[in-house]
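Alright, structures below, take your time with them.
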Structure P
Amino acid sequence: MKICCVEGKVGIIEGYQIRFLKGFQLVEEFIQNPPDRLSFSGDIISLSEAKFDAPIRNPSKIIGIGLNYPSHIAELGKQTPSEPFCWLKPPSTIIGPNQAVKIPKEVNRVDYETELAVVIGEKAKNVDESEVFSKVFGYTIILDMSARDFTETDRALFKVKGFDTFGPLGPYIVTTDEIPDPHALDIKLWHNGELKQSDNTASMIFKIPKLISFITKIVTLYPGDIIATGTPAGIDTVKSGDRLVAQIDGIGILEVSIED
């Protein structure tokens, strides 16, 4: 199932059209209270005319994972971590497809990072690695925008990762039944039409079972929470007027613009 939010309505993508559900304005409402059977409103639009919102808008938390692809570690000149390197990204960073990332006045360097985003489907605490996928609802794309100016001084990454609009998300969520192996997906990004990031999620150092098991030993995850699983090499700096197009196999394309 591909589930989306379009102008405040939750819909299911079926081929080249979207059928809207009754009773839901947010996808996280659907995840938190899944119906026994789908009930449709009767409204249908073509996929080509849809103006997607972010598929999740109010998670309790977004957890970012750093240094999880060998190629990215090499380009930064860092050491491979011995355990997942995590931080919190505010939900207020979220914007949807075809919206604009805003470069703050006090920031000189903003980089993109294309990442597979895991969307949690059930409350999860102290989850064993063997049980992790029972807690996952599905997958989407996140662009983890980063203000590199503060990388050396902001040890908590609050300013690096936390500015408003620094979390483009979408275009929709693909449920786990349609992605049997999230560690076999090509992940790419084009910056102004030039392919800059190209890898496969098989390259992750810490796979999703390890990440969720590790995280839930520290915090409880709730339905709709998001884990950004790390980025491959190819990060670069954006400027006003730029266009980013991120793509992950089986999930779709997330496109955003950059503005001052």
Structure Q
Amino acid sequence: MAIHPTAVIDRKAEIGDNNEIGPYVVIDANVKIGNNNWIGPGTIITGFTTIGNNNKIHGNVYIGNLPQDVAFQNVRSFVRIGSNNIIREYATVHRGTKEDSETIIGDNNFLMVATHVAHNCKLGNNIVMVNSASLGGYVEVHDYAFLGGFVIVHQFCRIGSYTMSGILTKIVKDVPPFMLVDGNPARVRGINVVGLRRRGFSSERRNVIRNAFKIIYRSGYNLKHSLELLGNLIDEYPDYGEDIKLIIDFINNSKRGIILKSEVD
């Protein structure tokens, strides 16, 4: 383990093996850090924060600070971060706002410069947040989502798996899986073709997802009837039924409602 002599680490903090902790890092008492992490200069890790293994946390990151919520009652709450994440300079991750609640970041995520993860957010795995993308409280971001620079996501929204949100997009409703959204307010521009191709989705699989997009955004039917037609797609393309089911379940579980405006509306 390599700890710079200027780092300030509380004796009660739990630090694993083979961590490299840089100059002027501050780690408070209730922090637990796994193995093989690299923590850059000036980073502060506070609160009841648990961090896994093999993370690279760059300079001046602030993890575990109080939530930006006027209703916060100074209760115990948590941040839980998995393994193999990259968190770049000036990123902020706030702990939960209600007692014993959590802000969760999974594995293999890339949070670029000045990104913000607010209280009680839940991030899955393999997510990219580009510079200054910002999540309001209780936002959920599902696996393989890509949020472009300066994307703003309203509290309680959900961002579906394999989605792409273009630069400067304002998101105030849920983004269904596989979709490409852009604009202020956000509109669905089509499916995330480039992202799906990069993730190894075959042309046939992408075409099935494109058919689902057309049903929701081009058919002219209401959402209830569109969901019925999506169910028929599962029977028509059983090999790709899980993709369609992912869309159906996401829509059915939406509380804020999904973005229904598309490029041609």
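Laboratory data are not the source of any read-out in this text; all were calculated from the coordinates shown. Since this is a predicted model, take the numbers as computed values, not measurements. Cβ atoms are built from the backbone, for glycine too; each structure is taken alone.
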Quiz item: Among the shown structures P, Q, from which was the value 1.00 of FRET efficiency 1/(1 + (r/R0)^6) of positions 71 and 231 (r between Cβ atoms, R0 = 35 Å, to 0.05) calculated?
Solution: P
Exercise. Kindly point out which one of P, Q the value 13.1 was derived from, the read-out being mean projected area of the Cα convex hull in nm².
Key: P
Quiz item: Which of P, Q yields 9 for relative contact order in percent (Cα under 8 Å, 6 or more apart), as computed?
Solution: Q
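For FRET efficiency 1/(1 + (r/R0)^6) of positions 111 and 207 (r between Cβ atoms, R0 = 25 Å, to 0.05), which of the structures P, Q scores highest?
P
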Quiz item: Of structures P, Q, which gives -5500 when helix-only ellipticity at 222 nm (-39500 (n - 2.57) for each DSSP H run of 4 or more, over all residues; to 500) is computed from the coordinates?
Solution: Q
Quiz item: Which of the displayed structures (P, Q) returns the greatest value of distance in nm of label points 7 Å out along Cα→Cβ at positions 55 and 79 on calculation?
Solution: P
Quiz item: With Cα extents along the principal axes in Å, for residues 31-142 alone derived from the coordinates and found to be 34, 25, 23, which of P, Q does the value describe?
Solution: Q
Exercise. Identify which of structures P, Q gives the largest calculated value of distance in nm of label points 7 Å out along Cα→Cβ at positions 151 and 183.
Key: P
Exercise. Out of P, Q, choose the structure whose coordinates give percent of Cα pairs over 21 Å apart, for residues 127-222 alone equal to 50 when calculated.
Key: P
